[in-house]
Structure 1
Amino acid sequence: MQRARKKKGKSKKKKVKKKCIDERETLSYEQEILDNNRQLARLRSRNEELEEQAELTKEKFRQLEEDRSDVIAHLKRSLDEKIEESKELSKRLTALEELRKDELTAYKKKEETMENEYRMMENNLSAEVKLVGEV
């Protein structure tokens, strides 16, 4: 057992580190701390800038979304108006086409009647000319 104790004692002595550091190491560590603090400050300020930019970008995005929804609503209203106008114009066109058909039918009947009257008049006049010619 004494051997085991001696081994433990020796291993403890090997693991003990220097508790004091010299001035050069101290200055090196202090310089490293200063550099790290400067870098940390730079990174924090850059982070704040980026957060501000992100907020501005988010606000612009929100505004664009609002504008987009306004434009969509306007376009939908406009589309609905155009659709309604198209329906009305379609009804008017149908009515005008029906009126044109009716007028065409009436003109054809009138033309036919006039042709019949012309033929009758022609026949009458031909008959009268024959009668006058025979006398």
Structure 2
Amino acid sequence: MFPEDKHFLIQRSINTKKIRNVLTSGGELYLVLRAQDVLFSLTLLSGSVIKGCSKFPEYRVVIPKNLEEFIKNGRNVFSKHVIAVDKRIRAGDEVIVVNEDDELIAIGKAKLSGEEMMEYKRGMAVHVKRGVLDE
């Protein structure tokens, strides 16, 4: 969970006054509220907190170590490379991508459900939004 002294700052839209971003007390981007569906998008920081607060493989898509450099640089994850996944993931969910040692590699949006990722051998599984080396 979060430390008790953890404070967050809310950044609102200038025009609509609706919440757009959640920042840490140090000003780091933590979550982004998407206007089109009013759901939060993850950042690498929030992805690492989710990874630390959940059991393997919850909320995760697991890839082999030999592909992690590509994914760290922002490349997408394809179904044939998924070796484990949380079966409760639905298409459109925000997910964290980890390697076999449960190290955070990237964050992205699932294009398939968890079951489909394991079943299919073709097609994109996760559209990677940010890899840990993607600057």
Structure 3
Amino acid sequence: MSFLGKIFTWWNGATIGTMLWSSRNGEHVGTDAQGNAYYRSKKRGEGQRERRWVIYEGNNDASRIPAEWHGWLHGAGEDVPESFLPPPRIWEADYTPNATGTTGAYRPAGALERGGKRARAVGDYEAWSPDA
């Protein structure tokens, strides 16, 4: 990404300001398999919860956060997830990005993007008519 993109766009990853703020006020605690970096605040006030955040590798998409890190971000545990993760199972699928709003999104038969026509189904409804 270009230098100007890092300054002005937040949707393609962290801006330079966010990176500087995180390096100054945050402690890097871990990175997940997709390269997302997780931070927690270096200091907190009396009686305040620890502040936690993520800096995405690439586009900002919350569906890219694995379940264990999602729990950590929301305060479900004190320990960093990498310290107690079970080994991956052979049946676990790799991450696939959320395709909503893209050309790769699922479009069922009858969707406007596929022409708006679908095969007639048995027992299809009939529209109400005021003459009936």
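Supply the structure label, taken from 1, 2, 3, corresponding to distance in nm of label points 7 Å out along Cα→Cβ at positions 77 and 101 with the calculated value 1.8. It was calculated from structure 2. Here mean projected area of the Cα convex hull in nm² was derived from just one of the structures 1, 2, 3, and that gives 8.8; the source is 2.
None of the figures in this text is laboratory data; all of them are computed from the coordinates on show. The structure displayed is predicted, hence computed values, not measured ones. Cβ atoms are built from the backbone, for glycine too; each structure is taken alone.
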